[in-house]
Structure P
Amino acid sequence: MARKLEHFPNLVTMFFVRAKERGDRPFLWAKSNGKWVSTSWAEAARQVAALATALKKLGLERGDRVMLVSENRPEWCISDLAIMAAGCVTVPTYTTNTERDHQHIIENSGARAIIVSNARLAKTLLPAAIRTGTAQIVIGIDELRGGQQGALEYHQYQALIAAHPTEPDTMAAHAFFKREDLACIIYTSGTGGSPRGVMQHHGAILHNVNGCCTVISEDFGWEDEVFLSFLPLSHAYEHTGGQHFPIGLGAEIYYSEGLDKLASNIEETRPTIMVVVPRLFEVLRQRISKTIEKQGKVPNWLLDRAVAIEGRRAASGRTALLDMPASLAVARLLKPKIAKRFGGRMKAMVSGGAPLNPEVGNFFQALGLTFLQGYGQTEAAPVISCNRPSAGLKMDTVGPPLANTEVRIAEDGEILVRGELVMHGYWRNEAETARVLKDGWLHTGDIGLIDDKGRIKITDRKKDIIVNDKGDNVAPQKIEGMLTLQSEIVQAMVYGDRKPYMVAVLVPDPEWTQEFCAKGGASCDFAALSRNPDYRAALSAAVERVNKDLSQIERVRRFIIADAPFAIENEQLTPSLKIRRHVLKAAYGERLDALYKG
C-alpha cells in the first residue's frame with residue numbers, strides 16, 4: 001500500500017518529525033578508520049538543535065545568510081539543518097571554487113557567517129572573506145590552523161555544539177517558518193559568467209520531496225530506504241535528491257569515500273536508491289563490460305543477448321516470443337551477479353543533472369537494474385520530471401512531471417514550468433528574474449515536447465550553458481571572454497557538453513602571429529604554424545594564464561586551432577558578431593571530440 005508524505009510547513013519541521021519517529025536508528029554514515037560509523041536520528045537532532053542555538057547566540061538573525069563550504073559528510077547535513085533551524089539561509093558553495101568565486105558569492109549573498117570543513121578549503125576561502133569584509137564569523141568543522149586573521153571571529157564546530165545543549169523538541173517548537181520562506185540560495189552559472197543565486201524556498205524543496213516520495217511509494221513501495229551520497233551537496237540535485245528527499249523518506253544516508261572507492265562503497269552499503277549523474281553510469285558500464293569481457297564466451301554472449309533484447313523491448317514495448325529463452329538465461333545466469341555488485345537490493349538508479357545517452361539507460365535496464373532518468377533545473381528545486389515504471393520507461397524521455405507540477409510547451413517549443421517548485425527569483429538580480437519568470441511560468445531555456453503518455457522529451461537547448469558529464473553548469477561566454485582578453489587569442493569557442501572537461505577552438509590573434517613569426521623566423525603559413533610546437537606552446541601558456549582564474553570544472557584542458565577566423569562570411573558569426581555555436585560544432589565537432597580520446 002502506497003504511503004503519502006505529510007504536508008510539512010518547512011524543511012526543519014520535516015526533519016524533527018522524522019528524527020522523533022526514527023529515534024536511535026542510524027541516520028548518517030561515514031567511514032572512520034576503515035569502518036562505517038553512524039550518527040543516529042536522535043543524535044543528529046540534538047546536534048542540529050545545539051548548533052542552531054549557537055548560531056543565534058553568535059548574533060545571527062532571521063534571514064541572515066550563512067555560507068557552507070564542505071565536502072559531503074554528516075556535518076554538512078547537520079549544518080544545513082541548523083542554519084535553517086536558526087531562521088537563517090544556507091548558501092552552499094563548491095569545494096572547487098576559486099578565491100574569486102568565493103568572493104563573488106560572499107559579496108553577492110551578503111553572508112554574515114561561514115561554516116568551512118577544514119584548513120585546506122579555508123586556504124582559498126579566508127582571503128576572499130577578509131577581502132569582502134562582509135562575513136564576520138567563521139566556524140571550522142575540523143581544526144583550522146593559524147591564528148586570527150583580520151576582523152573575522154573564529155569558532156570550532158564541536159565546541160559550539162557542546163556549549164549550547166538544546167532539546168530538539170524545544171527547537172522544533174520554534175520552527176515557525178512558512179513554505180514560502182527562503183531556505184537557501186544556490187549559485188549556478190549564468191550566461192553573463194558570474195554565478196546567479198537561485199532563491200529556493202522551503203515549499204519548493206518540499207514540493208520536490210513530495211513528488212519524489214510519490215514515485216518511490218507508488219512505483220516501488222516505501223520501506224526502510226538507504227542512499228549513498230556521492231555528488232556534491234552544494235549542487236541542487238544532491239541537496240534535494242541526496243539529502244532532503246532521504247529525510248522525507250526517513251532513510252539512511254551513507255557518504256561515499258569518492259569515485260575511486262565508489263564500487264566497493266556500493267557493495268558495502270547496499271543502497272536501495274542512488275541519485276547519480278550520467279557520467280558515473282558511463283564509467284560503471286565500461287567497468288562492467290570489461291569485467292564480463294574477461295570471463296569468457298558464455299558471459300559475453302549473455303551480455304550481448306541482454307542488451308539486444310532490451311533494445312528490441314524498448315522499441316516495441318514488449319519482449320518478443322523468440323527472445324524468451326535467451327531472456328530466461330540472462331535472468332538466471334547474469335542478472336543475479338550484477339545485482340550482487342550493486343548491493344543486492346537496489347530499487348532504482350536515478351540519473352539527472354545532464355542529458356543521458358539512451359544506450360546507457362538501456363544497458364542497465366538489460367542487466368535488471370531499474371534506471372530512471374529525470375529532468376530539472378536549480379530554478380525548480382531542481383526536479384521537474386522523472387521516469388517511472390507506471391508511466392512506461394522510455395530512455396529517450398525524462399518521464400512525466402512530478403505531482404502537482406504544470407508543464408507546457410510554448411509556441412517556439414520552449415518547456416515552461418509552473419508550480420510551488422519554481423524559485424521566487426534570482427537573489428539581487430531583478431533583470432534575470434524577469435527574463436526567466438513570466439506570469440508565474442519558469443522559462444527553462446530547453447526545447448522539447450510532451451508525448452502521448454505525458455512524458456517530456458528534450459530535443460534541444462535554447463540557452464548556451466554547457467552541462468558537463470557530472471551535471472555541473474558552465475557558462476562558455478565567461479571563459480571565451482577571458483580567453484580573448486589574452487594578446488595571443490582573438491576568438492574562441494568553448495566545448496564540453498556531456499564531457500568530462502572543457503576544450504576549445506582558438507583563433508590566434510593575427511598581429512601577435514606576425515610578431516611571433518618575425519621573432520622566430522618561422523614561416524607565417526597558417527597550416528604550418530598550427531603544427532609548430534613553439535607556436536602551440538605559446539597559445540598553451542595563454543590558456544594556462546586564464547585557467548589560473550577559473551574553477552576546476554571551467555578550465556580548458558585541450559584546444560585545437562581554427563582553420564580560419566570566425567566570420568559573417570563563413571556563417572560562423574552572426575551579423576551582431578556573436579558566434580554561431582551550431583555552425584562551429586558542425587565544422588569542428590569531430591576534432592573536438594577527438595581531444596577526449598588522446
Structure Q
Amino acid sequence: MTSTARAAQSQAGQAAHSTTPAPRTTNVTGSVRTRIASLARSHARDLAVCVAFVALAAWVTHGLWPNPNERVLALNPEDQTLYEWFLAADTKFAFGDWGLLTDRLNTPDGVNLLNNTTVIALGTIFTPVTLAFGVPVTFALIAGGNLAATAIAWYFLFTRVLRGSRLASALGAGLCGFGPGIISQNNSHLHMTAQWLVPVMVWLVVRLARAADPAARPEGVDRRRVLTSALWLAAVVTIQVFIGEEVLFLTAVTMVLLAIGYGLSRLAYARRVLPTFVAGMLIAVSAAGAALVYPLWFQFSGPGSVPNGVFSAYYFSADLLSWAAISPLSVLGTPEAARLSTGSAEYNTFLGWPLLLVTVGSVIWLFREPLVRATAAAGIVMAWLSLGPKMVIDGERTSIPGPYLALVGLPVVEGALPMRFALVLLPLVATLVVLVFDRARAHVSRPVRLLVPAAVVVSLLAIFPKPLPTEERPPLPQFIAGGHWRQCVEPGGVLVPVPLPTPPEPWAMRWAAAADTEFGVPEGFFIGPYGRQGRASMGTYKRPTSQLLAQVAKQGGRPAVGEPQRQAARADVAFWGASCVAVAADQPHREDLVATLEALFGPSTVIADAWTWKVG
C-alpha cells in the first residue's frame with residue numbers, strides 16, 4: 001500500500017471515529033424525547049384531572065388568599081388559632097428537637113403533643129414555608145392541599161387498583177376529597193382532612209392480599225411482595241400517626257369490616273389467602289409497633305397524658321335526618337340544615353337525599369358483586385355507629401339506644417367522636433359511584449347508559465362545595481409583628497399576654513405562633529389532665545392573677561388591688577417562670593387592664609404598641 005493510500009485510509013478512519021458519537025447522541029436525545037412525549041400523551045388526562053382538583057381546592061379556600069396573614073376562617077377561627085400554634089411549634093422538629101412534651105404552651109407544666117390533635121409531620125414538612133412566610137400561609141396551603149391531595153390519591157387508587165374509567169374515578173375521587181364531611185372538617189380540622197395517605201394504605205393492603213394468593217401466579221405466593229407490602233404499610237401507618245390518629249383509627253376499623261365482608265362473600269378465595277395475608281399483617285403491625293412503641297407510651301402514659309377522651313359521645317352523635325340533608329356548605333344547601341349538626345365543622349353525614357338514592361340503587365343493582373356487598377356492609381355498620389349511644393332524630397335526643405352505646409368508655413375508641421364515623425362513608429360511597437357509573441356506561445340498554453350516569457352526576461352536583469366563608473383577621477400588635485417583644489423577654493423565656501389564652505378565647509396564642517413559639521405562654525387552648533381526678537379537660541384551671549385579669553378584660557372596671565393580690569401576682573409569675581407581661585393597645589378595656597397591672601406590678605413601659613412589665 002502506498003503512503004498516499006495509507007494516509008487516505010487514516011483520514012477516513014479518523015473521520016468515521018469523529019462522527020460516530022453524533023448519531024448516537026441524536027438517537028439518545030430522540031429516544032428520550034419520544035419517551036417523554038409518549039408519557040405526556042398517556043398521562044395527559046390524569047394530569048388534567050389532578051390540575052382540576054388543585055383548582056377546585058384553590059377555589060374552595062380562596063377566601064384565605066391572596067394574603068392569609070390578613071384572613072381567617074369565619075366559621076371556626078378558634079381552632080384555626082390552635083392549629084396555627086401547632087404548626088409553629090412543629091418547626092422545632094425540623095431542627096432536631098423531637099420532644100413530645102412542649103413547654104411553649106401551658107408553661108411550666110407543658111402540653112403532651114400526642115394527646116392533642118397536632119399535625120407534627122405536616123408542620124415539620126412545611127417548616128421552610130412557616131419560617132419564610134408565616135404560619136397563616138402554611139395553614140392556608142395545607143387547608144387547600146389536603147383537599148386536592150386526598151382527591152388525587154383516591155383518583156389513582158380508583159383507576160389503577162379498582163380499574164375504573166378516568167371519568168368515573170374522577171367523580172368518585174372528587175367525592176372523597178370534596179364531599180360535605182371533608183369540606184366541613186376543613187374549617188380548621190387539618191388532622192381530619194389530611195386523608196391522602198388513606199388510599200396508599202388501602203393499596204398496600206390490596207397489594208398484600210394479591211401477593212398472598214397462591215392461585216394468582218404459577219409460582220404461588222409472592223413472598224417478597226408480601227414482605228415489602230407489609231413493611232411499606234408499617235411505614236405509612238407510622239407517618240399517619242404523626243398526621244392524624246383519628247383518621248388512622250377510622251381507616252383501620254373500616255378496612256377490618258371490608259376484609260370480613262369480602263372474605264365472607266368469597267370464601268374459597270379467603271381460605272387460600274388468609275394464612276399468608278394474616279402473616280403479612282402481623283409483620284406490618286409488629287414493624288409499626290416497634291417504631292411507635294415510645295410515642296404511644298408517651299401519649300397514654302407520659303407527662304400530660306389523659307385517661308379518657310375529652311368530648312362526650314352523647315353530644316357528638318349524628319342526627320338520623322342529617323343523612324338526607326344537604327350541607328349548608330354545599331351549593332344547594334340552606335342554613336336551616338345546620339340545626340341537624342353540632343357545628344359547622346361536623347357536617348359529616350350530610351350526603352343529601354339524591355346521593356342516598358343513588359347509593360341504595362347501586363347496591364341493589366350490583367349486589368351480586370362481592371366488593372359491593374362488602375362495601376355496603378361496612379357502610380351500614382359505620383353509619384349506624386355514627387348515630388352514637390342514644391339516637392338523635394330531628395334535633396331531639398331520644399332514649400333509643402344506638403350500637404355505639406357498647407363502645408362508650410372503651411380506651412382509645414372513646415377518643416373518636418361517633419359522628420366522625422360517618423366520614424368513611426365518602427370513600428365507600430365513592431367506590432359504589434365508580435362501579436355503577438362504569439357498569440351503566442357498558443350496559444346494553446341505552447336508557448341505562450344515559451340515565452344512571454346522569455343520576456350520579458346530578459347527585460354529586462347537589463352537594464358540590466361552596467367556598468369556605470372567611471373574614472378579616474385581627475392584626476397582630478406591632479410589639480409582636482415587629483419583633484419588639486425581644487426587648488421584654490428573651491427567646492426561650494415566658495411572656496404573659498393579657499388576657500391569657502383560654503379554650504373559648506385563644507387569641508393570644510397568635511402572638512406565640514407569629515413568633516414561631518420562641519417564647520412560652522401560660523395556660524392556653526389544649527387537652528390536658530386538669531379535670532376531676534386527673535381526667536381530660538380542655539385547658540387548665542386559672543390562677544388568681546389570670547382570673548382577675550380575665551374579669552377586667554371581659555367586663556372592664558378597676559378592681560381593688562391590695563397586698564394579697566400583689567402577693568398572688570408575684571406567686572403566679574414565679575410559677576409561670578415569666579419575665580414579661582404585656583397588653584396590646586387595641587385590647588378592649590385596655591386602660592382598665594393597664595391600671596390593674598400597674599397596681600399589681602408597678603409602672604409600665606411602653607414598647608411599640610404594647611404596655612409591658614418586666615417581672616422576672
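Read-outs throughout are calculated quantities, based only on the coordinates presented, and are distinct from any laboratory measurement. If you're wondering where the values come from, they're calculated on a predicted model, not measured in any experiment. Cβ atoms are built from the backbone, for glycine too; each structure is taken alone.
Which structure, out of P, Q, was mean count of other Cβ atoms within 10 Å over residues 70-77 calculated from, if the result is 22.4? Each step should come with its number before you reach the end.
Working: P: 22.4; Q: 19.5.
Of the options listed, only P reproduces it.
Where does the value 2.7 come from, among P, Q, when distance in nm of label points 7 Å out along Cα→Cβ at positions 38 and 166 is the thing being computed? Checking each candidate, the match is P. Quick one: relative contact order in percent (Cα under 8 Å, 6 or more apart) came out at 17 when computed from one of P, Q, so which one is it? Label of the source structure: Q. Of the structures labelled P, Q, which one yields -17500 when helix-only ellipticity at 222 nm (-39500 (n - 2.57) for each DSSP H run of 4 or more, over all residues; to 500) is computed from its coordinates? This value belongs to structure Q.
Taking distance in nm of label points 7 Å out along Cα→Cβ at positions 278 and 502 from the coordinates of each of P, Q, which one would give 2.0? Display every interim value, and only then the final one.
Values: P: 2.0; Q: 5.5.
Computed on structure P.
Looking across P, Q, the calculation of distance in nm of label points 7 Å out along Cα→Cβ at positions 142 and 510 that yields 1.8 traces back to Q.
If you rank structures P, Q by Cα Rg over 2.2 N^0.38 Å, which sits at the top with the largest value? Kindly include the intermediate steps, with their values, before the conclusion.
Values: P: 1.01; Q: 1.17.
Once Cα Rg over 2.2 N^0.38 Å is tallied for P, Q, the winner is Q.
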